[in-house]
Structure I
Amino acid sequence: MGLDLLVMAPHPDDAELGCGGLLARAKSEQQSTGILDLTGGEMGSKGTVEIRVQEAMEATKILRLDHRSNLGLPDGAIADVDMQRRALSKVIRELRPRVVVAPYESDRHPDHLAASRLCASAVHFAGLRKAAVEGKPHKVERLLFYPGNYPALPNLAVDISDYIEVWEASVRAYRSQFEGEQVSETVHAGGVESRRALRRYWGNLVGVDYAEPLISPVPFLTRLW
């Protein structure tokens, strides 16, 4: 398929929360974009799998994604084990992304921590000719990570000032997670607003209105002017 940018997410809404602004910006710059949800979020306290599927479809339209799929791994049991690694490597070979963005390894949620390790392993094995994985080997050009529930010190920042409202709309598409009767509106608003405030903070540090932080495990060259 040949995607330019593929974001991997442990659960539906993690990709939007982590780097929905990046996805919106990439699409506006004529890059092909996609999200691969690893699970259906069936262990979540709010909403149902069916509701979250519908919400993910709405967020997909808002971000104008070229691709979205779900690997169908068990929520609460993501692990860097052979069966899951092969399944994810197979999809990477099918989608053939240039850039993959995965959850950062430091997080309070066990699935996020495990997903970070699984994604890194799968990216590696997808490029090995002798790996026992279906499909033609594919080497990802760049693997990046987005922070989740724990503070992280990023070494990259992407200006998403022009896309902050698209980012927020994509997050609020998950109404079961950010609206409803189970949690007060104040808490719901705080969940989204706190993520927006973090983007404002990182933007302030690099001289723009809003920015999304990313972590690169290795340095790479970029233009200064």
Structure II
Amino acid sequence: MRVKICGLTGEDGLAAAITAGAAYVGFVFFPPSPRNIAPDRAAALAVTVPPGIAKVGLFVDPDDATLAAVLARVPLDMIQLHGAEAPDRVGEIRRMTGLPVMKAVGIAEPGDLARLSEHEAVADQILVDARPPRGATRPGGNAVAFDWRLIAGRRWARPWMLAGGLTPDNVAEAVRLTGARQVDVSSGVESAPGIKDKERIRAFVAAARSVGEGNGIRQEDRDGS
């Protein structure tokens, strides 16, 4: 089981994610978010991440200049697109940056599932998130879950990650229902918006991993293959 801790903004949260065994650490480059981080600050944190842990930059409908400005400062390993980027734009960003791209797709009802296949054709990974509630100012990090049964038993063309309203209390059930081998959390391990909680991070990773071990998931499956 691979866990991504997203929306990191400080040394304490990053250290907690690393100690807990996170496979991915995420930095948000989207000013409306309470987890937004300046490129120079993200760069200072990123250089402390040990090898083997993927550093992911989250962007929302970024233009080329924004991507270039961040990548000139921050040594990212992966781009996460969390906006309304069309498949063509996903492919363009992948070619332009030379980095693998994870595309977030918001799910709320069966009609949303077609977008998963569209983006599987161009992205390296898919992040399955809850579609933002009406009136939300952010495409993610809203502490909202979707009906996990919508993707139960689905056959995937790409590695994928489950997100949306996950917490230490519900991640085990989410993994059981969906068969997820990767999970992403941000607000679910916070004591306040943008403030990561060490104990919640530890509990989340432990809960996610306990289900994978209990279900006999193979080592290669834990690596997202």
Structure III
Amino acid sequence: MKLFKHYVVGLPLVTAFLLSMPAQADGLDSLSKFLSTTRSMRAEFSQTVTTPSKDSRPAKIKISTGSFSFIRPTVFRFDYAKPFVQNIVADGKHLWLFDADLNQVTQRNQSQALGSTPAALIASATDLTTLEKEFTLKSEVTNDGLQWVSATPKSQDASLQQVRLGMRVQGDAVSLAQLDILDAFGTRSLIKFERTDINPKYLTQAQFSFVPPKGADLIKP
């Protein structure tokens, strides 16, 4: 009886303590804020691509580095520097892929090429409602200091199984820290962003134009 009495008396103190604690935003809250407050971004990245083992062959790992930038909601670019030079540029109308080693440019219609892609998640969408038309979104709980959201494409024809977005929350600021991409063939691509600039004034639309290099083969699938 005394134990029960002490328990009941202690409840108001516990309740007051919990109410005084700052609310912890979950992944969806952080993603929503990232989409609404980040008009543009530039960052350096490292990308680790792991191809699953198959037919007794071991898994393959490939590491690339480069820079990434975007201005919502129409333009972005991935510029790979190592180990090979490649450029992926969305100029608002077309999506360009330039492979320097092959001296080859592939041009696609941007609106048709994006759809359920990681680029649609981080560079094109401006709110959760837009994303939820293409993806099923869910917050994840981890202990790595990041706020995570898993995004599963709703389209049965999607080339992706899942994309996970890890966001870093520092005070009122939310930045994209990691992208963990699993494609339909089981290949995993982990992209980590560093030296991130949010809404930098030096980014302009002109920096997202692309002109095929002279002499490059142009492919329009």
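Figures for the structure shown
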read-out: Parent structure of the calculated result -9000, given that helix-only ellipticity at 222 nm (-39500 (n - 2.57) for each DSSP H run of 4 or more, over all residues; to 500) is the read-out and I, II, III the choices; value: II
read-out: Per distance in nm of label points 7 Å out along Cα→Cβ at positions 33 and 105, the highest-valued of structures I, II, III; value: III
read-out: Winner on mean projected area of the Cα convex hull in nm² once structures I, II, III are ranked, highest first; value: III
read-out: If Rg and Dmax of the Cα atoms in Å, for residues 113-176 alone is computed and equals 12.3, 33, the structure in I, II, III; value: II
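Read the figures in this text as sums done on the coordinates, not as results from a lab. Since the structure is predicted, the reported quantities are computational estimates derived from the model, not experimental observations. Cβ atoms are built from the backbone, for glycine too; each structure is taken alone.
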